[in-house]
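Once you scroll down, you'll see the structures, which are given as structure tokens.
What follows draws every value from the coordinates through simple rules; no lab data is involved. Remember, it's a predicted structure, so these values are computed and weren't measured experimentally. Cβ atoms are built from the backbone, for glycine too; each structure is taken alone.
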Structure 1
Amino acid sequence: MRSVDVGEKSFRVKAAIFDLDGTLVEFKLRVRDAKLEIISRLRELGLDPGDLSPEDSIQTLISKATAVRKELNDLVRCEVFKVMEKFELEAASAPSPRKDALNVLMSLKSMGIMVAVATNSCREAVLLALQKCGMAAYVDLLVTRDDVERIKPANDLLKKALSLLGVSSEEAVYVGDSAYDVEAAKSMNVKSVAVLGGAHPEGVLAEKGPDFIIGSLSDLLSIIRG
């Protein structure tokens, strides 16, 4: 556990929670293609309110489609995630670790800090990617969309991770590469660390007000060491 100073405040870090794709590994996930296929499928089912867009988050697509017929929530989730799983497994078959990711995980473990992954991806794809990148042994907890009702930018994944780790929101940091990661962390009062080079550029990340913006995962160690 480490104490980190933020301005005049400090917090005790017991757990570092990470997003996966774009943060720890490069998935090369064809997100736009997946969203277009999801939209096509929802339209086939008559669940398009008229404003479905590939610019929407996956959770927003689910929410919009469910609003058309609330009783079909389970069907919507099933159809959306069926498409996503296909694309995720394709991407997870040939992942590459982000620079310094493995060293950062090893360093955190040596510091006595718990490591978790909380991601919108399915468990099968996440396990495959972590194993291929040699990271699985350094992750204490994995929370995926299979474990929660709502995915990011909702905070269900983080809430579940904190509960299973047995730490408070003040004792954790969440590291991600997208605006959705920052939103989820802030809604749980978890310190958010936005890492550049992933899903969203610095300007988009900065608009969400993360506690830290870092250019490399190795910078996380400096934050935690204070």
Structure 2
Amino acid sequence: MKKEAEIKVIIVDDHKLFRKGMAGLLGNFKNCKVISEANNGEELAQQISAANCPDIVILDINMPVMDGYETAAWLKKNFPKVKILALSMNDSEEAIIKMLRAGANGYILKDAEPEELHIALEELTNKGFYHSDMVSGALLNNIYKESDTTIKNNELPELNERENEFLKFACTELTYKEIADKMFVAPRTVDGYREALFEKLNVKNRVGLVLYAIKHKKVKVV
């Protein structure tokens, strides 16, 4: 019987007790090994190397010196093959969107059950992504497929100029009211663009719009 591949993990969180508890929990997962811990992104940058490179970095968002957003962007640039699992108490769409655009491959809340964390680590390893039920399954099945890079424009849902403009704004931290101001339209008009895109793109929330935009290069991962 083939031995299950070991998942090497680095935990980055500024709360030492939480890090130690997380390391202990991961130690109970038969195929996980914590190879290092860091207090923030700067410490991670000092520890990680080709010789000490994890499969997954479990990354807190709110940290001093170098926070989760900066760290995710740094990892994406310097260690693009490393998968990033954001772990936070913040369940706002704004935080999730910002982490996805920074390069995170998954997002999980700190009050999740241990089994969900284990599933997240395995899916990151096997599929390259994990986003729980935040977006539609249909979109997630395709969002990070590395081979899916040659989709022709005529195979995608057709968006008009204003819908494309709204989609780009939806990938920012602007509120829907602020987007309406930027587009010089009423908030109800923006609501119409949003609902139309939800239906056309088969997504159920703003996070789904962002994932679609990233996949089809409507916006850049920063």
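Consider the structures 1, 2: one of them gives 3.1 for distance in nm of label points 7 Å out along Cα→Cβ at positions 169 and 201 as calculated from the coordinates. Say which.
Label of the originating structure: 1.
Among the shown structures 1, 2, from which was the value 25 of relative contact order in percent (Cα under 8 Å, 6 or more apart) calculated?
1
Assuming 1.1 is distance in nm of label points 7 Å out along Cα→Cβ at positions 81 and 105 as calculated from a single structure, say which of 1, 2 it is. Walk me through the intermediate numbers first.
Numbers: 1: 2.3; 2: 1.1.
Structure of origin is 2.
Which one of 1, 2 has volume of the Cα convex hull per residue in Å³, as calculated from the coordinates, equal to 136? Numbers along the way, then the final one.
Numbers: 1: 110; 2: 136.
Derived from the structure labelled 2.
Work out which structure the value 1.8 belongs to, where distance in nm of label points 7 Å out along Cα→Cβ at positions 33 and 49 was derived from one of 1, 2.
Numbers: 1: 2.9; 2: 1.8.
Label of the originating structure: 2.
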